[in-house]
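What follows is a set of structures to go through.
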Structure P
Amino acid sequence: MLLAIDVGNTNIVLGLYDGPTHYGTRRIRTMEDATADEFWLILRDLTVMTGVEPRDIDDVIIASVVPPLRTAFEELCEKFLNTDPIFIGPGIKTGMPIRYDNPKEVGADRIVNAVAAFEKHKCELIAVDFGTATTFDYINKHGEYEGGSIAPGVKISAEALFHRASKLFRVELTAPAKVIAKDTASAIQSGIIFGYASLVDGILARMFEELGSRPKVIATGGLAPVIVSETRLVDAIEHDLTMEGLRILYARNRPVKR
């Protein structure tokens, strides 16, 4: 049984796999001072929910953009699972050439998404991940990672507005009925949701123009459904893209059992 962990700046997602079979996930808030014991309690909750015994977990793969949590996850694996985790980073066999000026600068989550998206679709594509930042990653038709774009995420953009404009207040991140709103809450929703959807379509349109082609566009991330419903250029949402990418990369880097 494989435990896949995606450690993001806002959320941590844990998923259980037996081969290609996905047993379930648990999403929690990222806390940089969390301990191995706390993660163990969360993992136990996931195993109870899915009917998996913790002793059945014999491998762990982790993609993390939060370096302070590495020690806690290493301790989790050593203390409770008796295994050494695989961390996505330099030296990992991705099966995907990285055409970045400095490949070490590419976030682990971006590579994982790119691998999963190309493995599934086998075509030129752009993966858009709506996380703490919104990332746009281009993979050419040969399965090579070419680069992309990074924008502030929806939530941190909204939080900046609320913090810096004292008379504005937090609203639910849903699309209002009209762009031209008649009340302040709807006006804020209009600016955030429709404005961000236009940002997404705008970057994609520029990418299409620069490439001279129209790649398939796949979206993932917690806020993808909210924004994608208002875009014109995103083709599909795949909620488990990162988890699936971790499963694929584990298969390509599986340690030899003695």
Structure Q
Amino acid sequence: MEPLVLLHGFTGRGSSWDRVLQALMIHSLPNPVDGWSPDLPGHGSSSRVRPESFEMTAERVRAEIQQRFSQPITLVGYSLGARLALGVAVSLPSLVKRLVLISVQPGINLVHERRARADADAGLAERIQRDGLESFITHWQSLPIFAGQNRLPTEVLVRQTQHRLSNDPEGLAWAVRTLSPGLMPDYRPALKKWTHCPVTLVTGASDEKFTTINRELALNASDRVEHRVLRGVGHNPVLEVPDEVAALVAEVLTEPSRGARAPWERWRK
């Protein structure tokens, strides 16, 4: 069995990956996939799991992966899950043989920007605790970064909202505060000299901010890192185009290890 671990984004659940895993079943893979998509700390069944820092949270996720799998894994993460996946891979490179990071923020290096982001996320945590989960989720889903999702079928959006509302507000408040990009390490130096496994960065073309971040990341990283852009897609490809995400994961699972990075434009979809 091919071990595949998928880490969801903030306000998500492990079940956020269900449509991707279902779509993955139609692809002809060399080996059956043993897919695992856990609830991350602060979310779902792990809402009361609240380590003291981003690094300790990544270590917790790494320990759970090692407990479940005895061989190197393909690790896929979206947004918050991509940041934690990157933390796992950097802390123990031998655990990961393929890494797919969807809409990842690799870190912030300027002190004033780190402080501003940490303060903003602390404000979001206070908003959850003050106004309640339903009010916060309404606010969260109205953010411009998610605007493209409004064209999705109603039943998909309803299911997404239900998943988010099934979380514990205190767990989400902990997550947005403790796992803030303003408090995590800056992993760009690690990716610049990365030699361990192929890394695929994925963004939606309509998400201009993260496409710019990841394009620059790939161009300044080692030859093991490449960037793919999905046309007509926003910040959350897992929700918006699960079939395309499944096809990309299937390709990563079947392709041989890459020795050199092609220009990012080659991977544009």
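Here are some notes:
- helix-only ellipticity at 222 nm (-39500 (n - 2.57) for each DSSP H run of 4 or more, over all residues; to 500) derived as -10500 - corresponding label from P, Q: P
- Which of P, Q yields -0.61, -0.82 [log10 I(q)/I(0) by the Debye sum over Cα atoms at q = 0.17, 0.20 Å⁻¹, for residues 84-155 alone, calculated]: P
- For 18 (relative contact order in percent (Cα under 8 Å, 6 or more apart), calculated) the corresponding structure among P, Q: P
- Which entry (P, Q) yields the derived value 19.5 for Kirkwood radius over Cα pairs in Å: P
- Read-out distance in nm of label points 7 Å out along Cα→Cβ at positions 172 and 204, computed value 1.9, structure in P, Q: Q
Since every read-out is calculated from the coordinates, none of them should be taken as a lab result. Only a predicted model underlies this, so the values are computations on that prediction, with no experimental measurement involved. Cβ atoms are built from the backbone, for glycine too; each structure is taken alone.
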